[in-house]
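The structures considered in this document are given below.
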Structure I
Amino acid sequence: MKLLYCDIRKFPQELGPLIRLLPESRREKMDRYLRREDRLRCLGGGLLLCHWLGKGYEKRLSYNPYGKPLLNGKGTFNLSHSGDFVVLAAADQTVGADVQQQEPGDLPAMAKVSFHPKERRLFLASQQQRELFYSIWTLKESYMKAVGKGFSLPSTSFSISFSGGKAGIDGDDSYHLKEIPFFPGYSLAVCCKQPVEEVRPEEITAKDW
């Protein structure tokens, strides 16, 4: 597995040269965003795909019934973004990835509507609720993305458990979860069909495009 990421704070003020690297479909998607930060994250996802697959990558993609992009041929990928970072997970097997900035908020209320009862009990008993909330959330979403259903799979319909320092999906041992060390204030997790070995996120910058 490879984990590539870019930091949108490092993009130049003039985006034209980078936008011209994108396929038309990505440019159109980028144009639909009004906020500069959203446009930059969309741009970052396209640039990571260009770096990994080449500039004509859209010709190699198809989509499942839930809208998940699929790679025609060998290999799979998944994009995620939050805050200042965009992450691309690429593997020879089914993969899902999620990155989340650990933002403040009413986490107990969010856990009540988003977590399985077992996860809520674990969360409410924790002395480090923010860290645990985002740990559970990224693990859950990486699984939802790996199975290809995204939020069509209710996040309350399954639970994440922790044993021996490792995370797993209760009742489904066909997928493997792993939390990846990332920047302070962020949580990053991946989910694969095979056990995930140690992987270090690799930054992609303007010189790589």
Structure II
Amino acid sequence: MTALDTKAVIFDCDGTLALTANLHFDAFNAALARQGAYMDRAWYDARKGLDRNDLIAEFAAQHDAVLDCARIVADSRRITVERAEQTAVENPPVAALARRLKGKVPIAVGSNAETDVVRSILRGAGLDPLFEVVVTVVEALRPKPDPAIFLLAAERLAVAPGECLVLEDSEQGLQAAIAAGMDVLDVRIPDVLSQIESW
């Protein structure tokens, strides 16, 4: 199976279309520093598929400090948007696939991030013009691993869920795609990236 054999392709944003782990990690720590806290990189990397609210809630639950979670969420989101257009970079093999598919197969973005964050990342990575359909946790209301984001993307593409291929880089995203009844590829696997480059 190739992407051209499916009726539609849905791309995750962070870590899939764009390489943004450093952007998000730095933004979280800039927000946390305002409250005297610090997030360890290994801790973050193990949870970066979580949406912002769940990540901060889990961080606060595991630390003794009393944190204003709503403020951390808002500050980290604003900092991410401010920095994304200067620092977001594409994930070359996945972004190249999106460019090849544009106009041939319906494509969309399905992300656990907020709409303003996703759009700023896509602009920073030079990918925004490729996607008319962008579905985020703001619209779907339920983050991955719930399938709501991917199901709404399929609906907006007017394609049945079972005819969609998802490209993902997190356990939450893989679970969401499977729950939506979609085929899914994990772009963290080198063989998958090689396969994508050959399409």
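Computed values, structure above
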{"read-out": "Of the structures I, II, the one that 2.0 was derived from, the read-out being distance in nm of label points 7 Å out along Cα→Cβ at positions 83 and 131", "value": "II"}
{"read-out": "FRET efficiency 1/(1 + (r/R0)^6) of positions 11 and 35 (r between Cβ atoms, R0 = 30 Å, to 0.05) from the coordinates reads 0.35; which among I, II", "value": "II"}
{"read-out": "Read-out helix-only ellipticity at 222 nm (-39500 (n - 2.57) for each DSSP H run of 4 or more, over all residues; to 500), computed value -9000, structure in I, II", "value": "I"}
{"read-out": "Highest-scoring label, criterion being distance in nm of label points 7 Å out along Cα→Cβ at positions 67 and 171, among I, II", "value": "I"}
{"read-out": "When distance in nm of label points 7 Å out along Cα→Cβ at positions 147 and 179 is computed for each of I, II, the largest belongs to", "value": "I"}
{"read-out": "Label whose coordinates, when log10 I(q)/I(0) by the Debye sum over Cα atoms at q = 0.12 Å⁻¹ is calculated, return -0.56 (choices I, II)", "value": "II"}
{"read-out": "Source structure (of I, II) for FRET efficiency 1/(1 + (r/R0)^6) of positions 51 and 107 (r between Cβ atoms, R0 = 41 Å, to 0.05), computed value 1.00", "value": "II"}
{"read-out": "With relative contact order in percent (Cα under 8 Å, 6 or more apart) derived as 23, matching label from I, II", "value": "I"}
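Every read-out reported here was derived from the displayed coordinates using simple, explicitly stated rules and does not represent laboratory data. All values derive from a computational prediction rather than experimental measurement. Cβ atoms are built from the backbone, for glycine too; each structure is taken alone.
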